[in-house]
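Student: Pasting the structures in now, so scroll down.
Derivation of every value follows stated rules applied to the coordinates shown; laboratory data play no part. No experiment lies behind these values; they were computed from the predicted model shown. Cβ atoms are built from the backbone, for glycine too; each structure is taken alone.
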Structure 1
Amino acid sequence: MKSASRTRTKVLSLVTAAAAAMGITAALPTTAEAAPGNVVVVGDSMPANPSIEDYVGSKLPEQARGLTPNAKVNHVGCGSDGLFTGTYARVSGKAVDDFTCPGASFMTGGMRVDFALDTAAQRGKLNGATSEVVIFAGANDTYSRMRNQSLPDIERELYGAIRGSIAKAKHYAPNARVKVVGMPHVANANGGVCLINVIPNIPLGIPAGVVNDVEFHLQWAQVHASHDGGATFVDTKPISDGHEMCSNDRWITGIIDTTARSPHNLMFHMTDAGLTSVATHTARS
């Protein structure tokens, strides 16, 4: 029992450190009008998916951004490679405005989802002509709180925070359909995760039921908040079956990962194949 407890604690510490490493603060760009019928996407580093250059470039003052000339910085001043929003635009045929930010959360740290929505409205991107608002966040509200709160308590608080963000999106864009995107599978059915993947076709798994527990409570907070708030919950669990962290064709990478089949920008984040699949599924939902 002590060994299992130590394993869970170690996994939690590694995951928390990896997530915290992606938080950023950034300056905001200038205002621009939205295309009629546009889609506004808000969320954390999962949909933002910055490269290291994007991440560093977004943290530099504007006058110093020449040091990272290829960095991509989005509408809210955060690094984003545009893969999620670009795929969404291609599949939906709509203009998509990116207000995602690494480290974003509903109620914890980094840039708040509500701040991103406020900023999108202030910059003319979120309004009565907006057709969809996509919210893809929540993981940063779980792991970092687990040292001081139980998962059921986190779920209850997160439910309220998501409801608030849905209401804010509907306030600014009363004609828009709001979509709340769930997390794809991270752990497998047995609670296994693979934090180190360096041998081709042999992911190195360890038992970590805590990750399954987090996924469960985050999912239900999103499901219930979406239902009660009049939003659409986009379930990505079915499409990510077989693509768990210990799969050879994983959509979530390890902390050290040199053998994922698809390219990826960040540790413990989505591969390009996974993010493209989630964006496509969300656009069609």
Structure 2
Amino acid sequence: MTAAGDARIAVVQTVPEFGAVDANRERTVDAVREHADADLVVLPELATSGYVFESHEEVDAAAEPADGPTAAAWTEVAAATDTWVVGGFPEADGDDRYNSALVASPDGVEGVYRKVHLWNEEKRWFEAGDDLPVFDAPFGRLGVQICNDLWFPELAITQAQSGVDVVAVPTNWVPEPADRPAGWTMGVHHAVASANGTRLFVACADRAGTERGVTFEGQSAVVDPDGIPVAGPTPDSGEHAVAADCDLGRAREKALTERDDVLADRRPDVYDTS
């Protein structure tokens, strides 16, 4: 297992233009260059394409394979900055389309995570993923979720059991419910609960702006294992980025006290997970 150490983690909040894949990709590359001091840069969900699709033809026009132009651009900037990059893109794999996150390092493409828990209209355009990969980085073990995955605690529990130290979360949070109280978006609350409940670092990069009548929440953040945002949340509109220096070794300690351990105290014999 890779030793967990100090890592500077940046989350970048962008405002992509729907369908402008080349321009959006270029903006993400610029963002990584702007945070070349980071060990890990997290970009939003579907950062290259925009989110509000209305036809399969639009998905097909924006989708690309895992070794396509975005992979080439992100691996190039990762090598130039000695940074790991996690960001969202619509993936084409044969006839299938996935809401995916690419993991790029200075050595190339490390892999792809395909969103397991599709939300709402996404089920019209994408297939659901069925794998939860773990990536060994120089700074520690990296897991990935995408947006709605945060609402399902089983993923973070599984990642914690797999020795993950930090979960990168490309996301596109939208107001839900519309009449929620003022304050953090529900996504931030889920990130806080997930981090605290599993003693992991959780790094959420959201998008902002309004697209086809949908306004996104922003509020990107890095949350520590105590459930405390150590960077962000950012404003709910506009492009922003925040970063935090994180001791990822804290994620290896699951005991809160001598008698309280977030993994050892689980009771799967009692839970009905069918």
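Student: As an exercise: distance in nm of label points 7 Å out along Cα→Cβ at positions 143 and 159, calculated from one structure in 1, 2, equals 0.6. Which structure is it?
Tutor: 2
Student: Out of 1, 2, choose the structure whose coordinates give semi-axes √(5λ) of the Cα gyration tensor in Å, for residues 95-214 alone equal to 24, 19, 13 when calculated. Before the final figure, lay out the partial values.
Tutor: On the way: 1: 32, 17, 12; 2: 24, 19, 13.
Corresponding structure: 2.
Student: With volume of the Cα convex hull per residue in Å³, for residues 47-150 alone as the yardstick, tell me which of 1, 2 scores highest. Provide the component values of the computation, followed by the final result.
Tutor: Working: 1: 124; 2: 94.
Greatest value across 1, 2: structure 1.
Student: For which of the structures 1, 2 does the calculation of distance in nm of label points 7 Å out along Cα→Cβ at positions 55 and 263 return 1.7? Present the calculation step by step, with values, prior to reporting the outcome.
Tutor: Values: 1: 1.7; 2: 4.9.
Clearly, the read-out refers to 1.
Student: Comparing 1, 2, where is distance in nm of label points 7 Å out along Cα→Cβ at positions 119 and 199 highest?
Tutor: On the way: 1: 4.4; 2: 2.9.
Largest calculated value belongs to 1.
Student: If helix-only ellipticity at 222 nm (-39500 (n - 2.57) for each DSSP H run of 4 or more, over all residues; to 500) is calculated from each of 1, 2, which structure is the one that comes out at -6500?
Tutor: Clearly, the read-out refers to 2.
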